[in-house]
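See the structures that follow.
Just so you know, all these numbers are worked out from the coordinates, no wet-lab data involved. All figures in this text were calculated on a predicted structure; none of them were measured in a lab. Cβ atoms are built from the backbone, for glycine too; each structure is taken alone.
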Structure P
Amino acid sequence: MSQGNLFVVAAPSGAGKTSLVRALLEAMPGVILSISTTTRPARAGEQDGRDYFFVDRDLFQQRRAQDAFLEHAEVFGNFYGTPRDWVEERLAQGLDVVLEIDWQGARQVRERMPGVAGIFVLPPSVETLAQRLAGRGQDDDEVIARRMAAARDEMVHYDEFDYLVVNDEFDVALEDIKAIIRAARLGTSSQRVRQRPLLEDLLALPAPNE
């Protein structure tokens, strides 16, 4: 069985990253979304092992000390982390795993998994980004300005990623991401295992002078 590929997808708020990843998972067999470990309580309808792995703070800290996470962060007083063993097991099964995280998490993953492919999603324009961040128009200008500043802080790290996708037309952006995954699957390291019988037959042909 060939080794799967690991992808990190990051974007500023308002770029449409979550919708693209959701559509990707529906469109491409063999692509799964990583499940994070968290210390926050489960919400109504959430299930352990499906939505998150729910643990207490002591266990999370213990696992972090054991370097059990590919990346981790504290958000609003709760800890989140991507479990290394879970991801590596799925990759070993030949599945392609997607991490939907920010640039800081992506940087941590690159340090631990050098073969990861980073995809950064951009909005098509400043105006479109502002419209998306404004939502239903219920927030004042100051709130929107803070969201725009936070988006800029995220976007300045675009060049730390391998691929840049502009989400102008949703279907086109989705096809771009699918193309990245298809290209990774055609890489020599993946094909060497997937096409082993063919390669063995072809390379068993006699040399020209034999």
Structure Q
Amino acid sequence: MGCGYLDNLDMSRKRDHKIIITDEAIEKIPFIEYRGIPEEEYEIIHRLAKQVLQISKTENESNEVAITYSFDSDKVVAREEVVAVQFGSEHSVNPMADPLSYHLIMSSRECAVISLHNHPSLSLISATDIRFFLEYRSICLLVIITNLGGISYLVKSKKYNYAKAVALLNETIRLHNEAVDLKGYQKAARFFINNCYRAGIIYEDR
């Protein structure tokens, strides 16, 4: 994509220990009025966030699970499947490895896809998450759910500027690749979180 570090991200990430999901954590997931997202999607996103942890708990040993949801009106009218699930490991999940998730991301109109996945170790949004969020034009909202039921998210607002976002990501990845421990990786992610507003990206942590 001609984005410098964007294509050279070291995908390895050191994490803290995995937290086992409980029913209490699932029920704790907050109902959020996501900024920049149509109001009619709030309840759907809330249910999907709970499903991420429920599926992870019952079917994937509290490891990462990704749900991809398209609210593209063309797909809804055509009665296409608009929700897909992909299973991952303790440290990563790749929605693009699932055929339906791939189809939803690649064929939906711009900013019509919501991507959700859990972080077993309670870590921040990672450089890998940010890269994924920026790489695909169809993705408007990235939701991270911790295994304790907390949520953080990124939204591409109407002021979103791809070039500025990639410049921030390049610096984030530079910091990530210089890091030697979890604290360093989190510092790199925090750099993007603290500055993403400059590129028209909304970040919130609940």
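In this comparison of P, Q, the computed figure 31 for relative contact order in percent (Cα under 8 Å, 6 or more apart) is attributed to P.
Here FRET efficiency 1/(1 + (r/R0)^6) of positions 33 and 121 (r between Cβ atoms, R0 = 25 Å, to 0.05) was derived from just one of the structures P, Q, and that gives 0.95; the source is P. From which structure (P, Q) was Cα extents along the principal axes in Å calculated, if the value obtained is 79, 44, 31? Structure P accounts for this read-out. Assign the value -13500, calculated as helix-only ellipticity at 222 nm (-39500 (n - 2.57) for each DSSP H run of 4 or more, over all residues; to 500), to the correct structure from P, Q. Only structure P yields this read-out.
Looking just at Cα Rg over 2.2 N^0.38 Å, for residues 25-128 alone, which of the labels P, Q belongs to the structure with the highest value?
Max of Cα Rg over 2.2 N^0.38 Å, for residues 25-128 alone: P.
Supply the structure label, taken from P, Q, corresponding to distance in nm of label points 7 Å out along Cα→Cβ at positions 65 and 97 with the calculated value 2.4. Source structure: P.
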